[in-house]
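There are structures below to look over.
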Structure I
Amino acid sequence: MHERRIRITAGDVEVGGLLNDTGTADLVWDALPITASGSTWGDEIYFRTEIVAAVQDGQEVVDMGALAYWPTGQAICLFFGPTPMSQGEDIRPASAVNVIGQIEGDPTILKPVISGAQVSVEKA
């Protein structure tokens with residue numbers, strides 16, 4: 001599989017990402033570009049999409065910088081630190097997510113992004 005690099009712009013911040021080889025990541029890749037209004041939840045940005053996918057290998061705790069799809073909210077999530085559900089330093093989504101990739105570099109540069117900021121994801 002060739003590398004599937006993406007560019008994510010959230011408000012004034014731009015980060016790169018790399019999608020993995022899961023079925024959900026395939027659906028996201030095929031749906032790009034996506035532009036939506038982002039919401040924040042602790043150190044997470046999420047935004048609704050038209051993508052519909054079931055939970056596949058759902059994870060209750062994710063790694064720093066994880067890119068994930070949240071089936072419950074049809075949303076793509078960018079994780080860059082603890083959420084209101086976290087216990088200690090754990091990064092916990094609201095409910096199980098499908099991890100679809102990883103943010104490249106330091107994901108904490110997303111911290112200044114505010115709810116309502118425009119988020120766009122495109123093929124890099």
Structure II
Amino acid sequence: MYKPPVLIVAAVQLLLVSLAGAGLHLGGKPVTALSVVLGGLLCALPNAYFGLRAFRDSGARAANRVLENFYRGETGKFVLTLVGFAAVFVVVRPLDPAALFISYGLCVIVQWVLVARAVR
């Protein structure tokens with residue numbers, strides 16, 4: 001079965017964020033570690049959803065379905081990200097918001113770099 005590059009990117013993001021979280025936790029910063037992991041999850045999981053949704057169909061005959069899947073995938077990714085951030089801020093206490101946003105931002109940058117390299 002074909003694995004879209006988006007899923008590979010999400011897997012790399014999850015690996016990097018897990019390593020960073022483990023290092024911070026072992027370094028005695030459990031709140032920061034949890035915040036870093038959650039920030040990475042808020043980026044990687046909606047990304048994986050998009051990848052699964054958007055790359056369901058392929059081929060010229062399925063062009064309309066492919067476009068529809070991309071729109072639905074992107075909308076779902078956006079909603080999952082918004083709901084995820086809201087849930088984290090409501091449920092998780094204590095939280096390090098700076099670590100959460102930095103981790104999210106770094107995961108987005110990792111995504112850009114990996115996708116740029118894959119396109120070459």
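For the reader, a short list of remarks on this structure follows.
- Given 3.0 for distance in nm of label points 7 Å out along Cα→Cβ at positions 17 and 57, calculated: source structure among I, II: II
- Label whose coordinates, when volume of the Cα convex hull per residue in Å³ is calculated, return 100 (choices I, II): II
- Distance in nm of label points 7 Å out along Cα→Cβ at positions 9 and 89 - highest-scoring structure of I, II: I
- Identity of the structure behind 0.75 (criterion: FRET efficiency 1/(1 + (r/R0)^6) of positions 33 and 65 (r between Cβ atoms, R0 = 25 Å, to 0.05), calculated), options I, II: I
- For helix-only ellipticity at 222 nm (-39500 (n - 2.57) for each DSSP H run of 4 or more, over all residues; to 500) computed as -2000, the structure of I, II it came from: I
Any read-out appearing in this document is the output of simple, stated calculations on the displayed coordinates, not a laboratory observation. Please read all numbers here as calculations on a predicted model, not as lab measurements. Cβ atoms are built from the backbone, for glycine too; each structure is taken alone.
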